[in-house]
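**Q** Each in structure tokens, the structures are laid out below.
Read-outs throughout are calculated quantities, based only on the coordinates presented, and are distinct from any laboratory measurement. This structure is a prediction, so every number in the text was calculated from the model and none was measured. Cβ atoms are built from the backbone, for glycine too; each structure is taken alone.
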Structure 1
Amino acid sequence: MQQLDKFYIGGAWVTPDGDRTMPIKNPADNSQVGTLTLGSVTDVDRAVTAAREAFESFSRTRKEERLALLRSLLEVTRRRQGDLARAITTEMGAPATMSHDVQAESGIGHLVSFIEALEKLAEEEVLPNGDILTREPIGVVGMITPWNWPINQIALKVIPALATGATCVLKPSEHTPLSANLYAEIVEEAGYPAGVFNLVHGDGPVVGAAISAHPDVAMVSFTGSTRAGIEVSRAAAAGIKRVTLELGGKSPNLVFADCDLEQRIAEGVAECFDNTGQSCNAPTRMLVERSCYDRALELARAAAEAQKVEDPAQEGDHIGPLFDEIQFYRVQEMIKAGIDEGATLLAGGLGKPAGLEQGWYVRPTVFADVENHMRIAREEIFGPVLVMIPFDTEAEAIVIANDTEYGLAAYIQTGDRARAARVARQLRAGVISINGRGTAYGSPFGRYKKSGNGREGGIFGLEDYLELKVQPPFVS
């Protein structure tokens, strides 16, 4: 039983002011694996003060110094990858292989790309008009991260701050504190000065709100639900802070008849179910050209029925449980809504898979004959639930794809290069995947509409943490 009753503030593990606690649960069997102490407004004040004081010197470090620290961070992160993976499996149920090779590895992949971006970043340059442009760190950054990709989102926020000379206060999800504590240990071992990175555990209404509204926080970077993102923006508004948001999604996957249907349908189902469907960019709406729709249904059913659901502690390519009881019942409610709305239940359905009654496991589910006005087509389910919608023409497919309040990602499956380019230009989404190929580390991960604002990753991720200062050349 782990007792997480210390916060990392000002370069030391300190006793928090807050005394509320909550259990840390393993979603595979709902057992308690630890207890987390939740922070208070006072804890946030202490962390922001430490970050503000550290900013005075860290913001003036040379790029070469920050690159050396990032390379040290990379070495320690690589060494601790297994520890991070085990923590993620324990606290949120990602299967062991996926936790190591994808979840924990993201902390390495993003770090490598940020190092490359910083090496190329011009912190000072002469503009075509002769004026001098300087890029400077923004200040203290408050960071609020989710439970579904804990290290991925921590890396996308913490690393650009460390790279640019900003300082930070991180509030990770209270549901995934084990991996966050390990990340704090990694930052400490890498040799960062006291106060540059600070960790405060807590919930959104107390710690998250205090970070968002704090007058000494210059920027807030938030990943989570659209509802919570709105609250963060409201709390930050009075301070005229920079706010970057990565929120919900209901990503379309456009399947045209000229693609390799067998491969692309199987990949689309697997991508939707990956991480047990708990990814904001999951392709959860599969739009299929009507001429191949019946065959696509057969292939999707087969893929869903072949999807293995097993104990996340085991190695393999299976999926695990949802991360907690609340999410389980939310997904069950949405599956029931799909049935009640008259969609055709092609695979899966209500309840748990046989033999997995103890944890928060769900049956991989596919709905056919869905109409885009249905709840299951419009609301983010955040579980392994795919909806399939037929279309007749390319133009209709684009209209259906864009008929959503979200705009995080979109997927295209076609054998026609010109069509892929043409459709991609018309989709209102920040990230496009084509024929099973997604974007790489270092590309901007970002969003349109109610999926948020700002970009994360590579040079574009660094820019969000920088202020621009311009001045004329010196003339005596």
Structure 2
Amino acid sequence: MHIVHISAECYPIAKAGGLGDVVGALPKYLNQAGETAKVILPHYYNSWMEKAETELLLEERAPFGQASFAYRVSKLIQPDLGFELFLIDIPGRFDRPGVYLDPWSGYAYWDEKERFFSFQIAALDWINQQENIPDIVHCHDHHTALVPFMMTQSYRYEKLKHVPTVLTIHNGEYQGRYDMDSTALLPDFDHYKIGLLDWDETLNSLAAGIKTAWKVTTVSEGYMDELQEYCHGLEHLLRAESEKTLGILNGIDSEIWDPATDNYLEDHYSAKNYKSGKKKNKEKLCEHFSLTPEKPLFSFIGRLVREKGADLLPDLIKKSHSEGIDANFIVLGTGEPSLHSVFENLQNEYTGYFDSRLEYNEGLAHLIYAGSDFLLMPSRVEPCGLNQLYSMRYGTIPVVRKTGGLADTVKDVQEEDGYGFVFGEFNLQEAFEAVERAVEIFNKKRLFDNKRRHVMNLDFSWKKAAQNYISMYKSMKG
């Protein structure tokens, strides 16, 4: 099968969260399984792209309401990612370093609608010009969720009308809502079908994708169940379309995320020699943050936003300190400016107990996975969660809230064959009790070592997940 993925993110070129990891790995594993998978991505002007080698394939214009816009299509030549990558360059729209946010201000770009509407139109124009039309077009999140609508309804893409489409919801929190006048920017379609774009009297990109895609997937079974209960107003639509919905748990790229070969690590290790390997990486990590290696180390890696539960962390750290929990805490990530201020104040107040790096730092993230004892994920919402899978691959035990993919992948130590720490309600007391239980296990060295070895031997690789996607694709081909 010939599968084309259209996405706003793709690791290692552009990543803001789990979406980038999925789109950077799934196509590679589809190709390894014998399929032909490609990716179409905006051409961001970031440091990664400055070092890449590309080949210009096309310069063209496409319609945008009563006007038009210029775009260029290039193909990535080097480095080889394990799949073909096509880059859509739209002058004035993506020639900036951030994916969604201005890295200098921390705020979203003002022209989100123009950026992603034009990207989707240019991507479809490029596909429409190919002799070899894909067997499947796979879209990701609201940034590309108008693609199934345009493929089925826009006169311009009549050639693509019967190509099966998949929409994967990585995060239902963001839906791409705009005023209904924005429909005029899309290539001409039968306006009797405008209701496919309308949800609650707004153009809702995610809703349009749910209505018009052949299949709608989420990144874990648990998250699909949760979205059908609550999805900021789209739960009714998801229940109505339940026959075409499916939850497929993400995997991780076990070639990239491998402590035995990871170039970011101070010392390489596997499940056979993890004790010495983790010890050396923890010493390096603690040296970096001026912390004590002998104490249990809890880390958080991710976006500092409400859905990730980042706002619970300051109170959790304060309570742990006041209750005499002898541990250290680290935070790595960026997000809401108000939380940045809180963490900056906290690291000054609790020097030697807590520290943070308020930045995106891929290399430091890898070292934190390897050098930490526990990974904190107190999420309000977690569609799949990849961080807990990375942490377990590196022998770091997850401390998570029971939601979405976290509930699907982390089994509490109190259960048979359990290996993590899970709390149910999003509140300070339950999160604190999970930390308290984790410290107790840390101090039982033989049991703690058994749990670390256990999580390193769990298999959450993309090979299994890719087969689940292939089965779905084949079902759509009849």
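**Q** Given 15.4 as the derived value for mean count of other Cβ atoms within 10 Å over residues 55-62, which of the supplied structures 1, 2 does it correspond to?
**A** 1
**Q** Which of the displayed structures (1, 2) returns the greatest value of mean count of other Cβ atoms within 10 Å over residues 95-102 on calculation?
**A** Ranking 1, 2 on mean count of other Cβ atoms within 10 Å over residues 95-102, first place is 1.
**Q** Quick one: relative contact order in percent (Cα under 8 Å, 6 or more apart) came out at 19 when computed from one of 1, 2, so which one is it?
**A** 1
**Q** Then there's this: With distance in nm of label points 7 Å out along Cα→Cβ at positions 383 and 415 as the yardstick, tell me which of 1, 2 scores highest.
**A** Across 1, 2, distance in nm of label points 7 Å out along Cα→Cβ at positions 383 and 415 peaks for 1.
**Q** Something else: Tell me which structure, out of 1, 2, gives -0.53, -1.27 once log10 I(q)/I(0) by the Debye sum over Cα atoms at q = 0.09, 0.16 Å⁻¹, for residues 87-358 alone is calculated.
**A** Source structure: 1.
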